[in-house]
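*Asks:* Okay, got some structures for you below.
Please treat every number below as a calculation from the coordinates, not as lab data. Because the structure is a prediction, the values reported are computed rather than measured. Cβ atoms are built from the backbone, for glycine too; each structure is taken alone.
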Structure P
Amino acid sequence: MFELSLKNFRNYVNLKGAQLIELKNGYKSLIDTLIKPHEKEFYSKLNLNHDLTAILLSKSLETTQTNEQCEHSRYTQDKNKIVLKLRDKSKGNSEVIVICDRVICTVSLGVLKANLEKLIQPASLIPEEKLAAVSRVGFGTLNKVIR
């Protein structure tokens, strides 16, 4: 409770429509709907039994440029691409490199808190306000504010 901030509570706007939507078949139906137009391409790029070890961003995206090479540039020269390093558990933990345009990372909050600066490299590209927000967020408790 000591970390809760009501600073922006006055900006809260109650939106019209349903406040809770329950999906008949859970989130799978939502994901299936999103995937449907690109189903073949999606499943051809799906990597099961892999652990994400690092998300590599181009060091050239930093505001303070350095001349040193970054690990990202070992795999692609396109600064707008994202390099994922995966560990293939089905093949004796061999390393797999995937180059992406976009990434949606849905790790749990506990994993994110423990590994954020090791997971995204270089960590200097993570904005300070994002680091602070992740460190402030608690989990395991639901708090309500009633006015």
Structure Q
Amino acid sequence: MNAFPDTSFLCSLYRKQIYSPRAIAFMDKARVPLPITTLLLLEFRQSTRLQTWLHDHDKTRGFSEQEANTTLQHLQSDLSAGVFEMTAIDWPEAHLRAEPLSAKHTRQHGHRLADILHVATALCLGAKQFLTFDENQRQLAKAEGLEVSI
């Protein structure tokens, strides 16, 4: 398998969401660990922590600290079990790859930096498939020749 996940994919694995069944089904079929980077882990963990802040300020948003802690513990268990493989990336190379993506796509489609960096990372790693449930990021990955089949 030559696939690279984004944060929306991880979120669907670790929190019950509309796309969770698809993410779980993909992982059930995966025969090798999915590559992940420190950036992907940082964004996922930050997003999880931000949800607790949102919840603390408005109980109709985000989720509890207990749920966040459980989510992060499940991720850590999967990291320890080898479900994911920490993959080193040449960040200067990824940044050089990201700049033309930003210049080519952001003004037309409003991509966030993290989305640009995840797609650039996938390209640097030679991924053929990009795993995302984010429609805007899906369009970016497809425009850059990655298969998005999830």
Structure R
Amino acid sequence: MKQTKILFVCKYNRFRSRIAKAYFNKINKNPKIKAKSGGIMVGAYPLDSKEIKAAREMGIKLSGKPEPVTTKKLIWQDILIIVADNVPKSLFDFNENKYHKKTIVWKIPDLKNGETIEQIKEIIKMITKQVDKLVEELR
């Protein structure tokens, strides 16, 4: 089996795509499957303490800074997963047309200012459920 490379994408690579990548890398036991993440908009919007705490309480460690989707990452990936309800799939039409690679959309809502830890955990649960299904499909 050749290596499979997954790129998780959201708007800023601040939370959703990073949760997906961190959780995927935590539960994936297949060394031939790698994951990265990126955002379609560049920004240095730091996570707030509630987001970090909610992720940690669910066993997910977030580290590093937001990273953009780069040409290098787009060429690298085999499967692009949009982990967002506010990133149009049409931005990545070339992914299937030019590179003949797969694009998947998970319509995960963005965090809003003032959400409680419990509300943040609900979004994390939506993401981890999708990642669990993906890992199962890739077996």
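*Asks:* Among the shown structures P, Q, R, from which was the value -7000 of helix-only ellipticity at 222 nm (-39500 (n - 2.57) for each DSSP H run of 4 or more, over all residues; to 500) calculated?
*Replies:* Of the structures listed, the value fits P.
*Asks:* State the single structure among P, Q, R that was used to calculate distance in nm of label points 7 Å out along Cα→Cβ at positions 21 and 69, giving 3.2.
*Replies:* For distance in nm of label points 7 Å out along Cα→Cβ at positions 21 and 69, the value 3.2 is produced by structure Q.
*Asks:* While we're on this one: Taking distance in nm of label points 7 Å out along Cα→Cβ at positions 13 and 117 from the coordinates of each of P, Q, R, which one would give 1.9?
*Replies:* Computed on structure Q.
*Asks:* While we're on this one: Using the calculated result 0.6 for distance in nm of label points 7 Å out along Cα→Cβ at positions 53 and 85, pick out the matching structure from P, Q, R.
*Replies:* P
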